[in-house]
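Below you'll find the structures, each written out as structure tokens.
What follows is calculated from the coordinates using simple rules that are stated; it is not laboratory data. The model shown is predicted, which means the values in this text are computed figures rather than measured ones. Cβ atoms are built from the backbone, for glycine too; each structure is taken alone.
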Structure I
Amino acid sequence: MYWSVDEVDATPYFSKTMSRNRFQIIWKFLHYNDNANLDVNDKMYKVRPVLDYIVEKFKQMYQPDKNICIDEGMMLWRGRLSFRVYNPQKPVKYGIKSYILCDSATGYCFNMRPYFGEGSSLPDTMFSLLDRLSGHGYTLYMDNFYNSVALCERLLEAQTNVCGTLRKNRGEPQVIRDLVKTDLGIGDKVVRHNDKVMVVAWQDKRLVKMVTTCHQDGMQKVDVWQKGHKDKVAQFKPECVVAYKSHMNGVDKLDQNISYYPFIRRSLNWSKKFVAYLFQMCMFNAYILYRARNPGGCNTLLKFICSVVKSWTLKVHERKGSELGEQVEEEEGAGVEDGDLEDVKHTLRAPYNTDPESRLDGDLGRHKLCYLKPTSKKLRPTKRCRVCIRRGTRRETKMMCKVCCVPLHAGQCYIDYHTTVRYSVSVQG
């Protein structure tokens, strides 16, 4: 099987954008905050400016639909870190945990809050994630880690509905708290409610306990797969269970999509990996925004990422091209005849350290020296002599070969360059 490779994925594209040494130097000294003013009370200090800026942009650029969900996201980190957590229920069991609020329909990350061992309560965490969405009639879906009857009542007072699973001893009535699997038959349920919150215990393959402030005590018919049946089988489930299964997967959509094309690479510095993790969220959120405004545009996240990379690197290539054009304009009128202009442009498009094949053609009469043309910045411009720089000496000249388009000193440098294969070795020494 054969498939086409995008230009962005090809190795030569990297060197056209940035050299390896430059990338390694930038990556080595990359910091996101000033360590001289380190705040020992803020464990996210090293990434705080980037984190705050990105999260604020998340909230500004998108208005979620009526159904939202809160769940935990994990970034893999197995090194030593004071706020590293272990969660056996996640595919990534060791790492940096974040509380994430997403749009249930698209998976757009509206808000996030990394966990670094702070002592804030769950209600405070919920309201900080809701931010400006609180008080606007949203329906929030959460699992049993967050839910409680008291929290549901508090959120309902803030005009935010809640639906989710419920743990034991989270404020449920005594009759539901004491239920076990053998007390109910398959499909049976027990419901208790007050004026604000309804708690449901429903027997499926196991006993499921739900809490909701926005659903009725009714059953809904759904088609499900069952063992021993080729086709889906109709089954009745409580309305809150069906809604929870449909709208609780927003964070899972986010985790799934950013895992397909990860930016994160191995590093001994947790801050670099965490910022790369944030960039992955940025790219997915940007894709959601793009699809909302351009339905007929990039139909996959991969195509969108490639288009973004091309647009970013195109600016680098255009800048290099504009500098090259200025260099060509400088050489025009500096003794270069019209017939040789195309050769000049072709030579200048080659890498700086590449010598033209015509330099050893043996026709010294054709390789004439000319003065560099004045530019807007320099009346008498100079450039480093190619022969001198190869021999470890930084000397500049006002002359250049009009055929090779290479700065050269008149005399021995000119002769060595056009007659010697290894002109970097001095013939005098």
Structure II
Amino acid sequence: MTIPQERRLVTAIPGPKSQEMMARKQSAVANGVGTVMPVFAAKAGGGVLEDVDGNRLIDFGSGIAVTSVGNSAEAVVRRASAQLQDYTHTCFMVTPYEGYVEVCEQLAELTPGDHAKKSALFNSGAEAVENAVKIARSYTKRQAVVVFDHGYHGRTNLTMALTAKDMPYKHGFGPFAPEIYRVPVAYPYRWLTGPENCAEEAAAQAIDMISKQVGAENVAAIVIEPVLGEGGFIEPAKGFLPRIAEFAKENGIVFVADEIQSGFCRTGQWFACEDEGIVPDLVTTAKGIAGGLPLAAVTGRAEIMDAPHVGGLGGTYGGNPVACAAALGAIETMREQDLNAKARRIGEIMKPRLTALQEKHDVIGDVRGRGAMIAIELVKAGSKDPNPEFTATLAKACHQAGLLVLTTGTYGNVMRFLPPLVIGEDLLNEGLDILEQALATAA
């Protein structure tokens, strides 16, 4: 790494150069494109991001789970640079190239299940989800799609319809695509009859709603994140996902695991659905797949993937050769450095410390997550009422102390932690120290 792995604050956050650039952004960039932290990046690598003022920040965001292998992993840079020397683009649909095929071969090997698999490559997570729906509809000859409370699937028209949260993702952007049906998810912390009843009751409610309100025979696909990301890092209660997957299989419905945020070692397994032994019909991936370059995929059962007619899938930039080279470098890094083990180690460090903070601060209602996909849900003291105001205050305090953190959740009251899987344990613990101090100050 070319950047020292240490936090350093030389100016206030944001510094003068970042403030100057923010003024330029405000005059040139559409207001709808927001920013979490008002600093402009100059360098990044490992677990550190350096801004244009020379401040070095501890990174607990990974570009929203994208740079799991770091922002400048050697294998990613090496492979992408070599590809840049050869060519940047031909369009796989015009003249194909080996990198695209090799990424699809790797996906067939890594995704759950030993059945025959095929993939198609795209640019973004939303594109992957939208194409998964297309593929499922083509295969089943059905139209309805079932999604879940608190789910997030993208910002295109169809994926906004699939997404549960209005602000900021859907507000004012309708009308949305039809034939989308939303059912309950097993959210243990907020299940009214308690977490011990959550899985069974939520599955029963979801299946009852599908059967009565939609008709199982009309459903093309059930789409769910094995760990719900933007909804608040919700881990569905154990037993819920297997029951939904079983229902899908019984009724000829394509079960789609949206692993865009949770995939590629993030939870300590290649894919989060492996935790309960689920083998999806289709898996959507993006974010962590290519070390920061735009790439996404739909991978699944060969007979389902082959349902659309020739020419029915694709896109000008889908599976760009430089992005494919980066993906092969990212997967190489994940294998060679055993980033699944590193993700589990991150969880082993973070969860006990966050649980200890929960015991001290009653504003922390819940600590949850797996591996390096961890969150705290913040509430008003003595209740489970969401506390988005305190969440924003806490995040700002962390930012000013040199710790990049992200907020999320349907109610805007969840702080999520997505450190790069290559972060050093010293930086990880220092980041938690900063969080602890910020909590004490803000509370």
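For structures I, II, calculate relative contact order in percent (Cα under 8 Å, 6 or more apart) and state which one comes out highest.
II
One of I, II was used to compute percent of Cα pairs over 21 Å apart, for residues 183-262 alone, and the result was 43. Which label is that?
I
Where is distance in nm of label points 7 Å out along Cα→Cβ at positions 159 and 247 largest, in which of I, II?
Checked I, II; max of distance in nm of label points 7 Å out along Cα→Cβ at positions 159 and 247 sits with II.
Using P(r) over Cα pairs in 20 Å bins from 0, in percent as the calculated read-out, with 25, 59, 16, 0 as its value, let me know the right label among I, II.
II
Say we calculate distance in nm of label points 7 Å out along Cα→Cβ at positions 7 and 199 for every structure; which of I, II gives the highest result?
Structure I gives the largest value of distance in nm of label points 7 Å out along Cα→Cβ at positions 7 and 199 among I, II.
Which structure, out of I, II, was FRET efficiency 1/(1 + (r/R0)^6) of positions 175 and 367 (r between Cβ atoms, R0 = 41 Å, to 0.05) calculated from, if the result is 0.55?
Comparing all candidates, it corresponds to II.
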